[in-house]
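Asker: Pasting the structures in now, so scroll down.
Bear in mind these aren't lab numbers, they're just calculated from the coordinates by the rules spelled out. On a predicted model such as this, the values are computed, not experimentally measured, just so you know. Cβ atoms are built from the backbone, for glycine too; each structure is taken alone.
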Structure P
Amino acid sequence: MPIYSEKVMDHFMKPRNVGEIKDADGIGEVGNPVCGDMMTFYIKVKDNHLEDVKYQTFGCGAAIAVSSMVSEMAKGKTLEEALTITPASVATELEGLPKQKFHCSNLGAQALHKAIRDYATKKGIKIQGLEEKGEEDEGKEENVC
């Protein structure tokens, strides 16, 4: 049985920014077919900043905590700053994740980056840092939940 930090438990028991943005500027969805975790991130952009970030997550407690933390880390940041959010930085902010749950932090960062990519594609713009952020981590995580 994994042991979670107080911060993980807090974000799991009281998740922040849950929901959908109906008129989202960008949407990113990722999932892990092995464990069944699914995350959809919605972003609202104003003046190159993430004015609002919401998500809907179906998954384990770690997946919910990761989604909550990613939304908190991204909100108010510029698009470029949000692209620097990595699985490792999410896990660090959560004060650690058990090894078998680290893939959840991969999914959270990927979903956010996909939402930013969706926004850039819709607007026909280039965002510094986005070109290097493909689906580089997708499929590389351990498929244990």
Structure Q
Amino acid sequence: MIIQENTLTQVTESKEVHALLKSIYANRNEEDQHKEMAYVLGMDVKNRIQFIDLVSIGTINYAAPVIRECFRLALIRNSKNIILTHNHPSGDTSPSREDKTFTQKVIEAGKILEVTLLDHIIFSNDSYYSFSDEGFI
């Protein structure tokens, strides 16, 4: 489900993505605010946002995005880069083992598809964890 399209806002730092996702997440209905949700931001070659796509709605502690869904719109729209994001309703933005494994799989898939994963950001209302800032990507 496309959340935003053709915003063409240039992203240069993880804190900008966090602020954007906080505002989008705050507009979700109350029931969904207690579920993990995974989003993909498609970016052009200048890292301007082409789209924000909701790729998975999970449970209170798990979202299971499918890797091919993370790249579907990026390939259709000729996006050069993507940023993967999901929330942790608990407020603890530490990545789980599953988060790390999934991120590595998306990196590898991106290499094959020639779409670069710039970051995977786990966010809550108050904080975020950036795989890129922490050197994982």
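Asker: Taking distance in nm of label points 7 Å out along Cα→Cβ at positions 39 and 79 as the criterion, which structure among P, Q has the greatest value? Walk me through the intermediate numbers first.
Answerer: Details: P: 2.1; Q: 1.2.
Of structures P, Q, the maximum of distance in nm of label points 7 Å out along Cα→Cβ at positions 39 and 79 occurs in P.
Asker: If Cα extents along the principal axes in Å computes to 34, 30, 24, which of P, Q did it come from? Please report the intermediate quantities before stating the final value.
Answerer: On the way: P: 46, 29, 24; Q: 34, 30, 24.
Clearly, the read-out refers to Q.
Asker: Kindly point out which one of P, Q the value 18.8 was derived from, the read-out being mean count of other Cβ atoms within 10 Å over residues 71-78. If you can, show how the numbers build up before the last one.
Answerer: Working: P: 18.8; Q: 16.1.
Corresponding structure: P.
Asker: Also, I was wondering about something else. A value of 28 was computed for relative contact order in percent (Cα under 8 Å, 6 or more apart); which of P, Q is the source structure?
Answerer: P
Asker: Computing helix-only ellipticity at 222 nm (-39500 (n - 2.57) for each DSSP H run of 4 or more, over all residues; to 500) gives -9500 for which of P, Q?
Answerer: That value comes from structure Q.
Asker: Say we calculate mean count of other Cβ atoms within 10 Å over residues 63-70 for every structure; which of P, Q gives the highest result?
Answerer: P
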